[in-house]
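What follows is a set of structures to go through.
Any read-out appearing in this document is the output of simple, stated calculations on the displayed coordinates, not a laboratory observation. Fair warning: this is a prediction, and the values are worked out from it, not measured in the lab. Cβ atoms are built from the backbone, for glycine too; each structure is taken alone.
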Structure 1
């Protein structure tokens, strides 16, 4: 799709003049100025040798990353304030911070410090051989945009700093991008994920705004087009992101930025891609995952709570002629506050948000609510009525950021989480290693699924739902599947799960199995359940159970900082023992 388009391009891609100054709403400028003053008072974190070594010594990611990201957030706050006010007040400190980032031995995270996919990480960066990971590329885009927007001011206060930034960008990013292969660039049928468009968009940002030879810029764009083909090949035509709603922002949205940059550098040559149905469906995926408020349908490593949609979703909706997506994003921006500055790590996204305020303010269109749907490419089934949002996952256990969750479901009543997917805790070395499924949040026993004598689902493409059937009508939506294949051979002969949303009459789940091992069904909840006979209640909803031999409730104390941002300090696991057949009738309270 992308390479074919690019191969027909006759002229060379041109450098861009992005974000030409305009009159911004005064309230937005005032808030950016306020945030800039607060940033000056913040401590600029030092990154020590011990900080970098901490990951190789302990497997922890958070201590180093908090300092690393804090540096870049502070710098973004200062750049946005300086750009909006145009006062010159922050130029000296911005120059100090840009210089400090140029002095970092490596722009990659310790957890990404390798040259081969899934290989062990090197303890320290090799200053002679840069690694292009997510945040090396993100840093390149940040530094390139600062050069582009404030270069003249920076050069006046620190003569030679622009030459230094160009040298660092060329050595750390442009030269290795063109002359080395990093796995996320794509190669044949190798499976890609959000790294591909995320890194690609940031390399394209740098290529669009820093001086370079025409043939160099063309080579970058050609390689970027190939990488985008490698990324989109792994999506079904339905546009479903198997990494979940959180990664939409790092996947489909980053692809959108890459298309926009290619389009602008080629004077509109890539605009026809917005008529492609897969691109249109990839754009709309985030709206289809929306529940209510800040809640989204979540699976894999996705949390249930996400920031409101923003300017990129709004613009993506407009470019794909999707009024409902644009309206959804406009509503999100208004809920956040149109004059409230973006806090995104991406300086490009912050700038886009500032430049889109007035357009969103004038946008009055109303969109449609998401409809019941089945994403066949991943097995995600979503059904809704006025009080209920139900999601069921068929598919297999080989998704990007996979959890062993074939057949699991989540359920919201009146916009509140009743049956939940816990998500994932803070990333550590174990998260992306052979020890991944030793982490409880990844295991099927802590999703809304059965275990058999303690035996859980296993990972892999062959661990899948079979005989999947769906039907979506005006008054009932239904999915049926056999999930026995997701368990080790011999665990259970057959396990049929039928899930119904009956409009205005709640949700019915019927589980039947054949096999020798006794089944215990887990149901994950975030509110303390009251068990009375064969009824389980919270203030959100209730479950009437038929066929249970025993019902117990286990409490799970949440100590992980990432999980505590989205859940209470205690979660609850309802354990239902049963033989052969179980019926669950769920209704809002």
Structure 2
């Protein structure tokens, strides 16, 4: 049964959409949380009451419309209730990533002028307490788990103690409209300090109104939430979408338990990012490679026939053989994803075509979208009925696209931010006088309006010969190799390209064993000349179809993955190219010696 989407088109604010859902779906599960080895439900009636109680506490605490309030905690049911409570009183939610260092927390809270923040406890609270002295406007920290030893601290239980302030809360709700500022979402800061993207209730609602044109939602649909809720994609798809349309969401315990939680929670829709999908694909292929020859043969034929089935259909003996393989292979694959998964959504970064095709050929439909924090975040998405791998789809409902003369993608619509917080010059650089958002991405539109992303405008490498080179295109090809986990390409103002390569540890060690190399530690293998030559040979083969100036001539192999903790990846897993170069500058420069 498809969900009724009529309510969302009349909502004037995000809380209004939630409370309307709770009114007509009171007994249905809104959230699932894990306790004592099982997933337990929280109904829409319970969620709605929780939101009203927290909002009433904020009213008694003197929170005014427009006040900025931070939200720092892992994905858990309280995240949603607190976010909606903040919005219900007309205040502005400022989500923070759990991977932030104390100095990152201090920057965001100070820049936003946050007067309060909600936090779970543990290490997050300790880091927040280190940051708090740098935030003179911060008056209160509301903690779920720990409230001792700090005059700023107050428990969430203490905040919600008291009656629901029905009349005062309704007055605040009545004061909301689509132009009311809802959130400051800080950019990932790949090249400079993060900027606070101002997003209104209407920006988010415009995105929500696009959903029915992409895929149908059903009453029993359930998502698994494991991407950070501070991530614009997860907040829209695994948060606002869920509660506005009356489906449910289960929370993964931790990022490292997602595989187990998939089986337990039995989601029907999964939102992910390409990096995670690449890891799943790599691990599945590695496991298949350890199976018997007969099992490998069945797996390969299942994928081959499923590919034929979805493109052209099957008949006769092939159809019978496919049905047999589906029972033997397909059932086991689907069970790994909980057994009910009917749709996967990828966003946040470009999806390599071979990764998308892999999941499609496993019978797991995958749609890719594209957007930015500045557009709440959706700009385009492949509709389920006509998804085209390699494209990020046509413009979403309410969005207008065009390509500038230099190839930059421009967008305009009700989802576009009004600007950056306290940054008028940066706003003017990004939003022109006609309301077009300059995305910084380069792409093309086909005859049907499907968009393809080709590069980041500012990431283009111009070599010493004046050739413009897209590093992301090359990097996408490199990480498609099973022995390469991460790749970053350099070569601006240089005669040729060089690459920093993080090998896939499991695949590389398996290659070393097959090649008869003596047992050695991982760091020693990464320094071995024979291993570097093997990686370079694979790179040469992959890039052979490209232009001569797009070849990666020399490589630096490092034995430790780039990470958020070392400051080389953003919280959304994007590479900080400049930071990577700064850290490895000496080794990279050596690759040009003697050239």
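Can you tell which of 1, 2 yields 2.4 when distance in nm of label points 7 Å out along Cα→Cβ at positions 29 and 85 is derived from it? Computed on structure 2. When distance in nm of label points 7 Å out along Cα→Cβ at positions 109 and 141 is calculated for each of structures 1, 2, structure 1 comes out greatest.
When mean count of other Cβ atoms within 10 Å over residues 389-396 is calculated for each of structures 1, 2, structure 1 gives the greatest result.
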